[in-house]
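The data blocks that follow each hold one structure.
Laboratory data are not the source of any read-out in this text; all were calculated from the coordinates shown. Here the structure is a predicted model, which is why all the values come from computation and not from measurement. Cβ atoms are built from the backbone, for glycine too; each structure is taken alone.
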Structure 1
Amino acid sequence: MEFLRSANGCDSASQVRRLLDTDPSDGSSVSVETWECEATGAPLALYTLEGAEHSWPGAPRGGLFGGTPNRDIDASRVIWEFFSNL
């Protein structure tokens with residue numbers, strides 16, 4: 001993240017927020033760390049899934065590797081929102 005922060009001209013200080021744990025039964029939670037980036041006009045964000053298993057966040061059930069997916073975010077939607085705003 002330090003490389004991306006520097007390459008995009010982002011602030012050195014970040015803000016961290018924990019997302020609402022909408023499904024406590026999945027055994028995981030999500031935090032998002034963001035940096036403001038004047039050079040690009042868009043923030044840099046790091047999503048951290050704590051306690052999550054190796055499966056796609058937001059999937060209805062475990063993927064190729066099994067496990068319980070995190071259901072607090074929908075990774076497909078998050079990725080789509082990022083690319084649709086470029």
Structure 2
Amino acid sequence: MMISPIDIINIKKDQGNDDNNSITDKSFLVGGHSSLDSMGLVELCMELEDKASDLGFSFDWSSEKAMSSMNSIFKTPTSLAEEFNRQMAEGN
């Protein structure tokens with residue numbers, strides 16, 4: 001079961017933070033124009049860890065690739081969903 005950028009957005013909205021109403025699939029998740037604060041990003045990643053566990057794999061959001069500024073998986077909900085799906089495909 002692959003996830004979509006909309007699934008990422010819905011996870012944030014389900015966490016009940018009012019400031020996340022404007023997140024779209026192209027919103028920045030990190031950086032100066034970020035839609036999330038650092039705690040919001042950590043909460044999102046922890047939720048994705050739980051989802052990955054339910055799907056039978058381990059989601060690694062703290063890898064070198066994740067932390068790389070050039071190729072950050074945290075750029076947008078789309079890039080985060082793509083990385084989640086990539087790791088799921090490799091993990092199963």
Structure 3
Amino acid sequence: MADRDPIIITSELSGKVHEGDATVEVHIFRLESDEQWTLEVVNEAGTSTVWEDTFATDKLALEVFKQTVATEGMTTFLEETSPPTLH
């Protein structure tokens with residue numbers, strides 16, 4: 001029997017977020033077999049910021065993104081770096 005790829009559940013709270021001239025894509029997802037949600041933000045250059053911590057709910061993950069924007073600004077996601085940024 002062949003191993004199947006895990007099924008990824010994407011939250012309906014995922015999507016593009018615009019602020020000023022900046023646009024990022026917020027990805028909130030989990031594996032079908034996991035209960036914890038992962039938060040990733042991808043800027044227009046394709047640079048990814050992934051939180052090391054996981055979240056009990058997709059709503060909590062979105063709130064953490066919003067708090068980060070409120071305290072650090074959207075520009076925190078706009079800097080281009082080679083490897084993915086861990087938050």
_Among 1, 2, 3, which structure scores highest (criterion: mean projected area of the Cα convex hull in nm²)_ = 3
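When distance in nm of label points 7 Å out along Cα→Cβ at positions 9 and 25 is calculated for each of the structures 1, 2, 3, which structure yields the highest value? Please list the in-between numbers first.
Numbers: 1: 4.9; 2: 0.8; 3: 2.2.
Result for distance in nm of label points 7 Å out along Cα→Cβ at positions 9 and 25 over 1, 2, 3: largest is 1.
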*distance in nm of label points 7 Å out along Cα→Cβ at positions 41 and 65 was computed and gave 0.9; which structure, 1, 2, 3, did it come from?*
3
*One of 1, 2, 3 was used to calculate distance in nm of label points 7 Å out along Cα→Cβ at positions 57 and 73, giving 0.9; which?*
2
